[in-house]
Structure 1
Amino acid sequence: MDNFIQDIINEDLKSGRFDRVHTRFPPEPNGYLHIGHAKAICIDFGIAAANNGLCNLRFDDTNPTKEDTEYVESIKEDIKWLGFDWEDRLYYASDYFEQLYEYAEQLIKMGKAYVCDLSADEIREYRGTLTEPGKESPYRNRPVEENLDLFRRMRAGEFPDGSRVLRAKIDMASPNLNMRDPVIYRILRATHHRTGDKWCIYPMYDFAHPLSDSIEGITHSLCTLEFEDHRPLYDWFLETLNVKCKTRQIEFARLNMTYTLTSKRKLLELVKGGYVRGWDDPRMPTISGMRRRGYTPEAIRNFCNIIGVAKSNSVVDFSLLEHCVREDLNAKAPRLMAVLRPLRVVIDNYPEDLVEEFEVENNPENPEMGTRKVPFSKYIYIEQDDFMEDPPKKYFRLAPGREVRLKNAYFIKCESVIKDADGNIVELHCTYDPETRGGNAPDGRKVKGTIHWVSEKHAINAEVRLYDLLFSAPNPSEVEEGHDFKENLNPNSLEILKNCKLEPNFAHAVPGSRYQFLRLGYFCVDPDSTEEMPVFNRIATLKDTWAKIAAKSE
């Protein structure tokens with residue numbers, strides 16, 4: 001693994017600052033993980049593995065009002081699905097609540113923390129701005145004994161929520177606002193998903209995080225760039241308390257991707273508002289959503305590897321992620337035939353009761369996947385858009401009087417068109433050339449069009465969900481004042497087709513199975529499937545825009 005983080009680690013090992021590498025992935029259990037977290041997971045676990053080190057999973061569960069065991073379980077499932085294992089190193093910040101409380105008392109005894117009675121608004125007002133220093137709280141110089149007494153009474157539940165906080169005493173004139181006496185404990189009567197009602201005071205993230213790292217012996221705390229300004233505070237807690245393990249924080253660029261939101265607050269808004277079907281909706285950028293859509297863990301890991309580890313923020317094109325998915329599925333996914341918008345075709349000169357079987361490759365990219373048999377009969381379905389009554393130039397599919405090749409079967413020629421009372425085409429009558437079995441004419445004549453098909457008698461009915469981008473704007477969060485990001489939702493992000501026809505080899509497809517529907521794209525069996533009605537999600541179309549863009553730039 002070659003990147004700037006590895007360079008720093010190499011120097012740390014060389015200088016003796018650390019003699020090992022121990023990282024952690026520290027999610028807050030207040031939502032489902034998304035593609036940005038996937039990058040962080042790959043970095044945290046990948047850096048550890050590259051250095052024969054360890055990586056912990058630690059839930060930073062310091063805000064009980066937003067946390068839930070549902071999120072804990074989903075996060076664990078996502079990490080394992082991506083292919084990583086924390087083994088026996090599963091921890092929670094709540095494991096350390098007593099130790100963190102003792103650290104807070106230690107700061108008070110050192111004169112480095114004080115109980116403040118200012119309201120949240122007043123603390124904000126006293127903090128100052130980027131150009132003006134803050135003002136000291138009138139409670140800043142309370143005696144140590146009074147601070148200890150008040151803090152212990154805070155823990156005992158004597159004061160109402162929000163009436164007092166514990167603040168670190170650092171520097172109200174610091175150019176870094178994070179160092180202007182930050183709040184490190186607040187009173188909050190809320191039931192915690194692990195500790196219940198044992199605590200009515202909870203540590204703030206900036207206090208709990210570095211000290212939890214130190215308690216676990218983490219050598220390198222890898223985090224995204226928005227925490228860069230928090231690093232001086234992170235280091236201040238470790239240095240002031242003189243802890244044994246002084247973890248090093250290193251920041252890397254977070255993943256920003258076009259047409260994608262990674263704000264957990266906004267994603268939660270979409271879920272609660274019913275704009276999507278849940279956290280695992282296949283249009284969501286969550287790992288569970290991508291898993292349900294049919295993305296593979298290998299594709300996501302490869303995507304994270306390609307975008308690399310950078311020091312500055314940039315935006316990655318969504319098409320690169322889809323490219324990685326297609327590249328992975330191209331070698332893995334068996335090819336099968338499915339007709340999503342069926343048009344009935346009668347082959348007039350084909351025997352009424354004859355059924356033939358054609359031996360077809362499952363995946364020409366991977367011969368080891370073998371072959372399958374596909375039945376053929378007098379009545380078949382083709383795609384509606386594979387026929388045009390009055391075709392333009394360069395349309396090489398089926399039209400009146402025109403011949404096309406049925407994939408792996410015969411040449412057929414359209415003889416007549418049947419329409420309903422409204423003028424809609426409902427059936428085609430064709431003839432076939434029995435000499436073209438397998439798709440080639442013995443007289444050497446050529447046809448330019450090859451289309452797929454499904455035998456009516458053997459077809460399986462299915463529902464197919466065509467997913468597209470959830471947002472229509474490249475930067476969904478970019479809205480004018482007074483407008484809402486949800487105005488950028490794509491109204492065509494989901495189309496549900498109910499009358500699809502699939503070849504019989506789909507009969508025993510199980511949820512999670514992935515296929516390439518010939519000429520249509522990659523699809524995955526959804527958990528909503530039943531034996532009577534299988535449901536398929538479109539993972540991606542066959543068209544790869546990113547590959548074309550990349551080729552042009554070379």
Structure 2
Amino acid sequence: MPATELSEIEFIRTIVRAAPQTMWFLGAGASRSSGLPTATDIIWDLKRRYYCENENQDIQAHDVTSKAVQSRIQDYLDGIGFPHKWRPGEYSFYFEKTFGNDYSAQQRYLQDTLSSRQISLTVGHRMLAALLSIGRARVLFTTNFDEVVETAYAAISGRSLTAFHPEGSYAAIEALNSDQFPLYVKLHGDFRYQSVKNLSADLLRNDEQLRKCFLAAATRFGVIVSGYSGRDENVMAMFREALDQNNAFPSGILWTTPRISDVAPRVVELLEDAQRKGIKAYLVQTGTFDEMLSKIWRQMSGRPPELQQKVRGSALAPVSIAVPPPGRGYPILRTNALAIEQMPSTCGTLDFDGEVHLGPIRSKMCELEPGCTLAYTDRILFWGSRGELEKVIDGTKVRNVRQYPLDDLPASVANSGFVKALVEETIARALVHGKPLLLRKAQRTWYVVVGHSNATGSIYEPLTRALGFRDNPGKIHGKVPGLTDVFWSEAVSIRIEERNGNVWLLLRPNVWITPLRERESAADFLRERRLKRWNKHAFEILNAWITILLGVVGRRYPITVEAFPGSEYSAKFSISSLTAYSRPGTDNA
């Protein structure tokens with residue numbers, strides 16, 4: 001009997017109808033959008049540490065988000081007989097290799113990795129906290145060590161949420177039996193304590209009292225599983241033990257996942273066993289944790305207005321430091337920031353069969369320069385056309401392409417480096433579209449560069465005037481003296497930043513060196529080229545670049561630029577050509 005899939009709409013209906021009778025089970029995937037690493041991220045970090053220590057390599061030079069770096073490290077580990085990738089025991093194996101039985105070292109590592117300073121509460125956790133606070137979610141189990149749920153609950157409800165873990169586990173079953181809800185249980189411990197379960201000996205069984213609490217809860221509640229891969233044998237054994245009880249999971253098992261194709265075989269086997277026992281067990285493709293909770297929250301009736309306001313955005317939450325009033329003093333300082341007054345409300349997304357390998361995709365993006373931009377969070381997001389996208393992604397594995405709503409793009413830019421990089425590149429593409437300009441990238445920063453072959457057009461007149469002297473136009477490109485086949489061009493870097501709910505475009509004039517690897521050799525030339533760009537000169541150069549990119553400078557109305565016009569998923573941005581200014585406040589003391 002194959003595992004049955006449940007449609008997302010029916011899943012939402014089921015949860016809304018039976019929310020108080022359904023408990024939650026969260027894995028590391030549920031915390032990823034809050035800026036914390038998943039179990040897979042931690043495994044790769046531990047692999048990197050072992051490889052760099054034993055091969056005397058620079059750890060900072062090995063970025064394990066790169067598939068090429070991962071492949072190099074994994075080949076080394078395979079060669080010395082370590083567990084193959086995705087083996088169930090990988091997690092505990094590498095903890096043992098790194099820390100041995102030193103639990104205090106484990107704790108210090110996890111405190112640094114899962115520190116609350118790194119938590120950025122997303123809409124998903126705020127909504128889950130709201131459900132807990134109004135009793136629509138009452139029981140929550142997790143394999144996570146972090147404190148994301150506690151932080152979200154305190155922010156939404158103003159109350160603390162007690163977590164039961166191996167230190168003090170005896171009280172968990174008593175709290176369940178006496179209906180002390182919400183009940184929050186950390187099966188593998190809390191990173192603030194040394195009783196975390198990471199080593200293979202620790203993971204042979206769960207804490208006995210917490211296991212009994214889960215088994216008891218399984219006879220009273222159904223379960224929604226989110227962000228959990230089924231990696232831990234002890235947890236999966238606990239689920240199988242729960243299936244053998246009378247009246248197990250009376251409201252069913254709903255195992256959610258961003259992509260059905262990624263579900264592990266052991267999870268499918270568990271759901272098939274549950275179905276044979278007469279339990280309503282389903283796989284549900286829901287997208288990300290945030291998307292799933294957003295859809296559930298929208299359908300919940302009786303939401304208190306005060307919670308609705310807290311859930312819907314951090315921009316509405318009070319802050320402890322008041323923003324000072326606008327200054328009226330002197331001097332007035334001009335900045336290099338332009339307000340992005342309007343951003344796209346949608347982009348494209350696709351359902352993809354199989355694992356997404358970012359390394360080859362990025363390589364093809366650099367090689368082919370397709371007419372699209374993309375990012376991968378828990379799904380592929382893109383702007384441009386499907387045809388261009390399929391130049392870098394296997395089109396035979398694309399099941400569906402559809403529009404994706406961007407509810408709060410400024411907040412996403414602030415909270416997600418992946419989304420910020422996507423928006424940054426797309427704005428850069430929009431700014432150069434239809435202009436004789438080159439787009440280059442170095443150190444994760446995009447640059448608009450004057451092209452050598454077409455640097456005589458009228459578009460460059462503002463820049464040649466700004467760099468000229470006594471009505472003589474200045475040079476904007478040329479050959480670097482003293483170096484063979486090394487050239488320079490005027491350029492401007494493109495960056496975006498979110499501040500107080502607004503996104504700003506930052507322009508910084510610079511000089512580009514071709515080939516880029518010779519930039520250090522050209523250091524003396526660059527220093528001389530930029531040496532006398534003082535206030536008035538820098539002011540005029542910035543004006544010139546704004547005029548080149550937007551067609552005008554200093555007007556109050558925004559200018560609209562578009563990336564990939566005419567494609568199914570184009571992206572329009574309205575940008576002010578008037579730079580922001582700063583004035584010192586008045587001292588009233």
Match the computed value 1.1 of distance in nm of label points 7 Å out along Cα→Cβ at positions 336 and 360 to one of the structures 1, 2, and report its label.
-> 1
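Rank structures 1, 2 by distance in nm of label points 7 Å out along Cα→Cβ at positions 136 and 208 and report only the one at the top, that is, the highest.
Max of distance in nm of label points 7 Å out along Cα→Cβ at positions 136 and 208: 2.
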Any idea which of 1, 2 comes out highest on mean count of other Cβ atoms within 10 Å over residues 240-247?
-> 1
Value -11000, calculated as helix-only ellipticity at 222 nm (-39500 (n - 2.57) for each DSSP H run of 4 or more, over all residues; to 500), assigned to which of 1, 2 = 2
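Values in this text are rule-based calculations from the coordinates and carry no lab data. What you see is a predicted model, and the numbers here were worked out from it, not measured in a lab. Cβ atoms are built from the backbone, for glycine too; each structure is taken alone.
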